[in-house]
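Structures for review follow.
Just so it is clear, none of the values below were taken in a lab; they were calculated from the coordinates. Since the model is a prediction, treat every value here as computed from it, not as a measurement. Cβ atoms are built from the backbone, for glycine too; each structure is taken alone.
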Structure I
Amino acid sequence: MSTGVFLAVLGAAFLHASWNALIKGGRDKTLGMGALVLGHAPFALAILLVVPLPDPASLPHIAAGLVLHVGYQLCLLESYKIGDLTQVYPIARGTAPLLVALVSVTLLGVHLAPLELLAITVIAAGILSLALVRRADGQRNRAAALLAITTGGFIAGYSLVDGLGARAAGTALGYYAWLSVGNAILTAGYLAWRAPGTLRRIPTDGRRVFLLGGGASYIAYATVIWAFTQAPIALVTALRETSIVFALLLGTLFLRERLDLGKVLATTLTLLGAVLMRLGRL
């Protein structure tokens, strides 16, 4: 991985943690998530004016990616309703590189060096320990941990699909722009069906998340999809999860979430696993 790609993914990690904190910190998380996803649309439409059409071979990937992204958004939303950012975010993001690495080895024929196998073990240890941390009121929150792990499964799924799809499309930006437009349409349809009042409030109450969160989220994942075409998917996915450090800081400094030794150690373990996976490709 080149230095430019490395720094770009780190920047994406910070943006990703930022919009997650914005959603978690809002009172109406359904409104926040809807505003964020619909906020992708202006950026995507602007990009479509200047990039070529994706190769038709990537259309199945776009379709599968839509299903996985919507599933991820709904699952993440439920996780944030019952769990702390400093618990939910690290578990969800830590699960993803573990699953991506396993699929890469068993199904895609990717060879992992011993150091990378050690990284998987360390990440797994971090995830297991995070599932045992206490929530803000001092009680165990296994339901939030289970939802976060499920969210991580969706992250792993769309990471693999989008990485392969962007390569097949021949245009990473074009691939994600069409994916974002489709995602916005599906999200608008879901809100119109389940929460029509929420959809009407996005231009007013959700304007801040629409503009700031939507922009941060779009730029973050567009950068990651581009990086998928420049470096191994498993490596990019692992490096992106350095965002757990940013999430820990944002959750404690701005959301006033309870910080304890368990969260610090578990987050550190998961981050260490991501770093080891990065070093395994040097």
Structure II
Amino acid sequence: MAVYNRMPPEELQSRAEEAIRRLEHCEICPRRCGVNRIEGELGFCRTGRLAKVSSAGPHYGEEPPLVGYHGSGTIFFAGCNLACVFCQNYEISQLDMGVEVTAERLAGIMMHLQLTGCHNINLVTPTHVVPQILEALVIASEMGLSIPLVYNSGGYDSVDTLRLLDGIVDIYMPDAKYGSDEMAMRYSNAPGYVGVMKAAIKEMHRQVGDLVIENGIAVRGLLVRHLVLPDNLAGTDEVVRFISELSKNTYINIMDQYRPEYRADRYRELSRRITLSEYREALRLARAAGLSRGLEDI
């Protein structure tokens, strides 16, 4: 049973209503644009009252504990509160390819993924649509949704918004993209990213703890992703140090799939893939920091 099933329905409804109210002067993410999304005003994420969904379905390219036997039930939301110049999903995140969905439609998508046999509902890029997700979850839970919720974000999350999700999200899967604010600003237009990311991940860990895996399937906890960039531009050493200090039992995925996408070719230093030696060095740094979960078979 997912953790949100243990919450009294009136409390879940109250959380959703509070989140929707916050759209009137939006401070859902750390950018605090202040626009009235209820009235259709658009801030940095370019998303108004309704969430936009690009695609939804079983996904088998995620971490093994999420994929299991029947796949992770991914819902890709259009728009983003980051502007990564190398985004591999830029058509969705930056070009906003998606269709607006009502709360009822989003709840129906969640239920379909559960009926398909997916192990979880994997909310991809959820930061800017937390109110819409909660609104749909009220409906879906009444319809019988009972599989874990995965909050799959870029790590640029507001602690105040995350607190609305306490007791609702089962698995947090944030990126820890950068160890340097300078690089975060240059490549993702994310002011103060490092401090925001660290505060957010600490709050996520407070809520759910280290990743719990039962019969090979993740059921609760924190899983952190870190994408290695050329020439250590992501600051892997600082990222793994922070994660290790949070908990040496943190499940971490050190990712090697960087490739120049979107506008990366405008930056000479980002115009190539990483080398095998760069990836091995990132793994060495993670292990030297005392991390091992997620790295066992690499």
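To test your reading of the models, identify which of I, II gives 2.9 for distance in nm of label points 7 Å out along Cα→Cβ at positions 44 and 228 when calculated. Provide the component values of the computation, followed by the final result.
Numbers: I: 1.4; II: 2.9.
Only structure II yields this read-out.
If distance in nm of label points 7 Å out along Cα→Cβ at positions 172 and 268 is computed to be 4.0, which of I, II is the source?
Attributed to the structure labelled II.
Looking just at distance in nm of label points 7 Å out along Cα→Cβ at positions 148 and 164, which of the labels I, II belongs to the structure with the highest value?
Once distance in nm of label points 7 Å out along Cα→Cβ at positions 148 and 164 is tallied for I, II, the winner is I.
As an exercise: helix-only ellipticity at 222 nm (-39500 (n - 2.57) for each DSSP H run of 4 or more, over all residues; to 500), calculated from one structure in I, II, equals -25500. Which structure is it?
Label of the originating structure: I.
Here relative contact order in percent (Cα under 8 Å, 6 or more apart) was calculated and came to 41; which of the structures I, II was it taken from?
I
Using mean count of other Cβ atoms within 10 Å over residues 12-19 for the comparison, can you identify which of I, II gives the largest number?
I
Suppose mean count of other Cβ atoms within 10 Å over residues 52-59 works out to 18.8; of I, II, which structure was it derived from?
Values: I: 15.2; II: 18.8.
Corresponding structure: II.
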